[in-house]
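Trainee: I've put the structures underneath this note.
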Structure 1
Amino acid sequence: MKALLPTGDPARLVAHGETEEPRPGPAQALVKVEAFSVNRGEVFRLHGALPGVGLRPGKDIAGLVVQAAADGSGPRAGQRVVGHPPGGGWAEYAAVDTDRLAVLPDTVPAVSAAALPLAGLTALRLLRTAGGLAGRSLLITGASGGVGHYVAELAVGAGAEVTAVSATPERGRRLAEFGATVVHEVAAAGGPFDTVMESVGGATMSLALGLVRAHGDLIWFGQASREPATLDFFSFFDGPSSAAVRHFHYEDFPEPYAADLAALVRLVAEGRLHPEIGRLADWADTATVLADLHERRVSGNAVLTTGP
């Protein structure tokens, strides 16, 4: 089958090649991939990949089940699905654990669904970590990416007062349409905030921490700048009393991905969540899209399709 394979060349991270079609395990369904989303984290990992071996990227896919799991679990053959495999999704076919799949209704297209898994799961679980948000203030940095768009829309819908930091007015346009107050640097955010969700790192981390109110918390979930953050212990304890800093990773939850994917699909079907697709292209253009993601030239999610 055709798949995107690492080249080891930073100028063109992946190229089409031939590889063996996956053989599903007992609790895996074989999915014909129709669309997939690419994430900046996968771009950074590809920069360290060896040509043609090792890492097979692809964590966000949508498509059609062509072979149901042998153990009878999960979707049936012929059902449309969204999935979150650990890798290997940038291909014509992917074998996916059934507890990482959710069935799609006819009203949710594959292109929209492909933008859900990593960013959507992260946003949903970030909000679960933050707790009840009704009537509370929330600041999210690096808000122009896929996670930021989902957090902003869901948090506003839950009754939070959301401030989103976006680099430019154009990148923040949809955040404002969701009901967030958009600023273009942390220093302009005002505050203090009950909860800060920080994903940039570097100097932004320290600035954002200074905007947490007493008994509030900062949830650190990324480092998009790739710059390390340095926190002054004494400044922190001279700041908001009893504030907390928490590290977050979306994988550290007991709930299966299937249940949360189904929740995201339901929200989209009900018109309560709108995937923001900043780039849609044929998978022949994947290398170009990866370069644009690396340079932060894409707002929201980037989605590639594998056929007409």
Structure 2
Amino acid sequence: MKTELNHINISYQTRSQKEYHIPLTYQIFGKDLLTAPIILINHALTGNSNVSGEKGWWKQLIGENQVIDTKKYTVLCFNIPGNGYDHFLIDEYEDFTPSDMAEIFLQGLEALHIKNLYAIIGGSLGGGIGWEMLAIQPQLAEIFIPIACDFRTHDWLHAQCLVQKFLLNGNDEPLQKARIHAMLCYRTPQSLNDRFQNRYHHGNQRLESEDWLVYHGNSLNERFSLESYKLMNHLLMNINAKEDHLQKVSARMHLVAVDTDLFFPASEIRMCFEQLKEKEKEVFYHEIKSIHGHDAFLMEYEQLNTIIKNIL
């Protein structure tokens, strides 16, 4: 399994006419490139290209004899430039949109001599970039599986990201505070209430749920940079794949929602499904049932495995 970090030098002019030299990094798992069907995995907000293997964040889905079987497929994952996994950061993060990141990924595919993909699979922000890629290049993939995301950022999500932006621009533990707020968007009231049930730690007056939130804030602060978080939040605020372009997409589209998602509500994803169905696209809707909200796509592996297995 070829898990080393590779890079491609990309010269790119953003939509805002700024010139950048970007070291686009990626990892490949499974079969050698161009010897098997290629599945592109687009990572989520705090994810990275390390999707499989011992420390892979999606190892429950991707690996030998898993649903996305690395003995059968070539699995490719780019790092969103500026996510910091490869130590590359972008200071002027507002120069970039998800559409720019999609263009950069497409340039990466071109540099690797990949003309088409068997599938694009992306969760949350990664799925949003997948929508943007297909809006630019509608014939790119045979199958598209966007999970817990939509082709545009709706008002509710934009508002949550705006709160994130205010917190990230603060002076006192900005990343920790933003992460604590984000965890409340990624989960649901029932998820927290069922788990913690108002339990206090023995010997003090602090709720266990408070400790859990503080832990998540500190944990992300140790492995992620403030610059990266600002960029990713900005991208999440600005997903906007052109609807008329999506009507030209040839891929079989499988939209996967979470019934309790507060971030990308299932009702919005169902609406997207209905719109595409009206245009006579080959589109299907799947729903993960969970009390855990948006994060269910990283937790409910049995359901997600079943959905993806049936698609592939």
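Each reported figure results from applying straightforward, stated rules to the coordinates on display, with no laboratory input. Worth saying up front: this structure is predicted, and the values here are computed from it rather than measured. Cβ atoms are built from the backbone, for glycine too; each structure is taken alone.
Trainee: Compare distance in nm of label points 7 Å out along Cα→Cβ at positions 16 and 240 across structures 1, 2 and report the one with the greatest value.
Mentor: Structure 1 gives the largest value of distance in nm of label points 7 Å out along Cα→Cβ at positions 16 and 240 among 1, 2.
Trainee: OK, next. Among the shown structures 1, 2, from which was the value 58, 41, 32 of Cα extents along the principal axes in Å calculated?
Mentor: It traces back to 1.
Trainee: Where is distance in nm of label points 7 Å out along Cα→Cβ at positions 48 and 272 largest, in which of 1, 2?
Mentor: Largest calculated value belongs to 1.
Trainee: Moving on. When helix-only ellipticity at 222 nm (-39500 (n - 2.57) for each DSSP H run of 4 or more, over all residues; to 500) is calculated, the result is -11500; to which of the structures 1, 2 does this value belong?
Mentor: 2
Trainee: One of 1, 2 was used to compute mean count of other Cβ atoms within 10 Å over residues 88-95, and the answer was 23.1. Which one was it?
Mentor: The read-out comes from structure 1.
Trainee: Follow-up question, since we're still on this one. Please state which of the structures 1, 2 yields 24.2 when mean count of other Cβ atoms within 10 Å over residues 40-47 is computed from it.
Mentor: 2
Trainee: Right, here's the next one. Of the structures 1, 2, report the one carrying the highest value of mean projected area of the Cα convex hull in nm², for residues 224-295 alone.
Mentor: Greatest value across 1, 2: structure 1.
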